[in-house]
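Structures incoming, each one as C-alpha cells.
No value in this document is a laboratory result; all are computed from the given coordinates. Being a predicted model, the structure only gives us computed values, none of them experimental. Cβ atoms are built from the backbone, for glycine too; each structure is taken alone.
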Structure P
Amino acid sequence: MPSYITDVAKSSKAVLKNEAIIAVMSASIVAPFVVPQINKVLDGVPILKDHKSLASFGAGMAIFSIAPMFKMPTLRAIVIGVAGAFILSSLLPLYSQLTTRNGGA
C-alpha cells in the first residue's frame, strides 16, 4: 500500500510540472489578470476597438509568437496559456453563432 501512495504522489508531481497542464492553468488563473490590461491598450487603437475579435486573435498570435523566447518551460507554458485565452476569446463569438439554434437567426 505505501508504494501505491508514493506512486500517486510522484504522478501528481509530474502532472503539475507538465507544460500542457501549466498552460491550461495559466489560461484560467493568469489570463484574467493580463487580458484586461492588454485589452485596454487595444481599445486605444480605433480600428481595433471596432473589431475586438480580430484584435484578440492578433494579440493571441503575437503573444504566442514570443513564447519560444522563454527558455524555462514553465514560463513558456504560462505565456502559451495567456495566448490561448486571447485566441479562445476571439473565437467565442463565432462558436456562439454556430451553436445557437437556427444559426443565430
Structure Q
Amino acid sequence: MIMTYRLVFDEVMIKQLKKLGKDKLLRNILSRMLDRLEERGPEAGKLLDSQLHMYEIKRKDPPLRLYFKFNLLKNEIYVFEYEMKTSKKKQKKTLSKIKKRLET
C-alpha cells in the first residue's frame, strides 16, 4: 500500500503559485517536487530544524529550495514557500521569516 500525504499550502506559497502562472518550466519543476513530496513525505527532503520539524528540498538546476513542515498526527505536510537558491544569508533570512510565522 502506497502512503500519500496531504499537502497544505501556506498563504505565501499560494501567492507564489499564483504568480508562477506564466513560467511553464518552473511550474513543471515545482509540480514534480510537490508530487514527490506528496508520495514520500518528509523523506523527500532534508531536515533543517529538528525542534520545528522543518525540512527543505533542494534542486540544482535551476537552483531552487522548497520549505515544508511535516505533521505526524494528521499525516499532513505544510508547504511554506519556495525560493531561488542564491546565498546562505538569504536562506537564513527566509528560515527566520518562516519560524516567526510558525510561532504566531
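Which structure, out of P, Q, was helix-only ellipticity at 222 nm (-39500 (n - 2.57) for each DSSP H run of 4 or more, over all residues; to 500) derived from, given a value of -26500? Mind showing how you got there, number by number?
On the way: P: -26500; Q: -13000.
The structure behind it is P.
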For structures P, Q, calculate FRET efficiency 1/(1 + (r/R0)^6) of positions 12 and 68 (r between Cβ atoms, R0 = 25 Å, to 0.05) and state which one comes out highest. Q
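Identify which of structures P, Q gives the largest calculated value of relative contact order in percent (Cα under 8 Å, 6 or more apart).
On the way: P: 33; Q: 27.
Structure P gives the largest value of relative contact order in percent (Cα under 8 Å, 6 or more apart) among P, Q.
Given a computed value of 126 for volume of the Cα convex hull per residue in Å³, which structure among P, Q does it belong to? Kindly include the intermediate steps, with their values, before the conclusion.
Numbers: P: 126; Q: 110.
So the calculation was done on P.
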If you rank structures P, Q by mean count of other Cβ atoms within 10 Å over residues 36-43, the highest one is Q
Suppose FRET efficiency 1/(1 + (r/R0)^6) of positions 4 and 84 (r between Cβ atoms, R0 = 25 Å, to 0.05) works out to 0.15; of P, Q, which structure was it derived from? P
